[in-house]
Structure I
Amino acid sequence: MAEVKAAEKGRQSEHLEKEVSSRGNCTSSSKTVDKDSCKDNSDSTAAKTYMRFYAGAVTQDSGLEGIRFDFNYGARVEVPAGDYRVRFLDREACLTLYDSNASGVLVTSSKKYFVDFRIEVYERDKLIFAHDLDLQGKKVLIKFPVGILGDILAWFPYAEVFRKKHECDLYCAMAEEMIEIIKPGYPEINFVQSEERPDGLYASYYMGIFFPCDDREHQPTDFRVVGLHKNAPCILGLKVDEQCIKLLPRDKVRRIKDPYVCIAAQASSQAKYWNNGRGWLNVVKHLKTLGYRVLCIDRENNYGMGSRFNIIPYGAEDFTGRRPLQERIDLLYHADFFIGLSSGLSWVANGVGIPVVLISGFTLPVNEFETPYRVISYHVCNGCWNDTLVVFDHKDFEWCPRLKGSDRQFECSRYITPEAVNKVIDRLMEDYKLKPQEQAVNKKKTKGEQ
């Protein structure tokens, strides 16, 4: 394909601000829009807004009267009324993405993720302006969604890789509670509130997983195939490799002297839970037999919807509650290891740097960070989240796309046995030479000597 026409010549009206609610339905924008459509419609609200796209006014002066450009929410160029022609090129792919006449309009690319753009403007077929994307020293914004934990922790380390690669003046927009735990580990990045927009932005990119899954305006590939965290380097044009966030403890003093392990049993959807009725009961019992205290650090000690609720594992100590995330980081910092699900606190534990036993059947291991202590059963139905033939329904708490309503519902995690998890725990302890009972004995001896 030598050339793609990215827009119809006459289309000139669609707002650049859009909202995606509950990770749903990101509709496509027009490729040619009115200059007046750059106003902020922030008064309009949607329930559970996942991401608000707002490009703002075009920021960069070309040096030619009436022609402005930037790379905020795609490549954009504004031209006055006249006999003009605009081209967008992908320098890396060596392709012309857009080539059309323009007069008194703002032209914007359909691709909103990172593309190594070149913008060209012609007047009466004579090239009068050309600009190659160059982020070095420029103000760049990466905007993260609100209302989620694990996803942001999964994506954020790629923002730092992006900053280093392009040597840009990077701003990251996110919720205040996320800024509080991430900022200490990344002093070179500027952090701003979710809807705050620095002046003079040269470029901006939007981080997320976007539905429908074949949305190729905001993400270049299907996140179900590459994995949750690796959607970030795809969006940012980076090498797709494994990166881990750095979460630093604020209080390095060990408050709990006994050896302990942290667990988290709650999730946002029933498919994410460990649905084996014997599971947590036997694992907690095994850990306590080994000499550990078992601290449950979920936000909720019970959670569910309708007739299905999940309670804190029997025998675990209740460290749940709406505590600051930093308190959980400080607890995890001194834990020997963590046991959790495909949910946010597993990403927190991984960011703290302790070993993680991750239990999940509805996702495949490619979906989460690499850990040698991943537990899944391939003997039954599994991996529906990563199946490109099905689409996750955020409104259905009991989503099980292949087996819902049958006696096999949630068998992906029901058939993960506590014995299998305990075996992985024992291997982890052997790998790290963990001996909690000896630690407890030594502590008692020290007290006796005093």
Structure II
Amino acid sequence: MQAQDINKLEPSILEAFPPSSVYAAYIYDLESNKVLLSKNSEQLMSPASTLKLLTAVAATRVLGNDFRFKTDIATKHAVHSERILGNLYIRFHGDPTLSSDSLMSLLQGLKQKGVKRVDGDVILVGDDQAPSKAPGWVWDDLGICYAAPVSAFMIDGNCVPAALVPQLATYVGKVVKKRNLPITVNSNATFDKKRQQAFCKLEMTSTYKNYFYLTGCHQGDRSLNLEIAVNNPKQFALDIVRQQLNSLNIKVRGQIRLTDVSPMGLVTIGTVYSPPLSQMVEAVLLESNNLISDGLLKQLGRQLYGGKQSFEKGVAALKRTIQREGIDLSEAVIVDGSGLSRYNLISATQLANVLKLIATRPLYQRILQNLPIAGVSGTLKYRAGFNRETLRHRVQAKTGSMQGMSNFAGFIMNKQGEPTYAFVILENGLSLNGKTTNAATALAKFISKK
């Protein structure tokens, strides 16, 4: 596209955005290495989940595609007469993909070795002194699974699926857990079956012991699916281990307790691993998985700086890695790896520079391959506006959505499936009733005119 053509096209692209929103737009030709469109591209804006592109790049660069988290069990003493003579240690290393089924398989290994009793304590080891929530996470998101706490102890995503079920004889609903996981949920929430109440919403309160109480009302007469984020990951892990040992009929003479330091001289007797980093990054990009993204961020911090895991170390490691790739983040504000924090600020130009890196470096080709495809996969499969023929299969991008935000960072592909243009569209300040198809409209206009 010639410069004079894009100058004519710019007004028609930008008119897709309402005057009430704050937006930035940047389009770059990867073949000619020319900026085709730059509007407000140096302005710092909330990136939401487009920030995950930086996390994916940094994790790939530092940890490598074959990296796996591990969770293991260890002792100082061999199994003797169906007993572990001392303590049993279960060592958690912040695996955000660890499931209760995987943990059970680890403990079943004890049963297969003939263990029926632990004479000492069962000790859960995890470096978990730092906060499990980043600054700027919205408080009313914290009971929902997409904002589950990021901890050394993460089992089943620190999330319990449940449903609020209407009772036949009353308007009061009952919370039914879909899995037998150790949290307590009580409710006096009601169903507004005839939708007659003007003010009707649900509220969840919780205690540090993972006791939850649901109040308020829900409009309608059908069951409502819930995803409840645990409040205390340590307690959740303790209770799951206790539950599983009981189900295996393995007796513990001592306590089931926590520590943050693993003693010297332990012998590992069983290990389970996460999927490789390449698969975890796929979940981060395609599904926009926040827990995995922030779990990887904390692992970055531990890898580069050692010591205890924290968001602060992770962010320092991320910025250091990206800046060593030649991208200046000195003005950016980054406090997590998922983009959940409202404190995050980054410019369209900075995101575009990350996209250029992804498009041109073989190391990052899997990141490009794992981006959602418009109308086909991930968060762009059913995204409003992206199923139109002009964009379907042609756009691959990371989405970033929170209340008042609709962001996209990715590529326009040619017919051979190769990235031709890198683009970033950040739109903040959207009305709750406003359109979220503005970016799709702008991209469709660009593609149709090029």
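Name the one structure among I, II that relative contact order in percent (Cα under 8 Å, 6 or more apart) of 24 was derived from.
Here the read-out was taken from II.
Thinking of I, II, which structure, once helix-only ellipticity at 222 nm (-39500 (n - 2.57) for each DSSP H run of 4 or more, over all residues; to 500) is computed, gives back -8500?
II
Computed from the coordinates by the stated procedures, all read-outs in this text should not be read as laboratory data. Quick caveat: nothing in here was measured; it's all calculated off a predicted structure.
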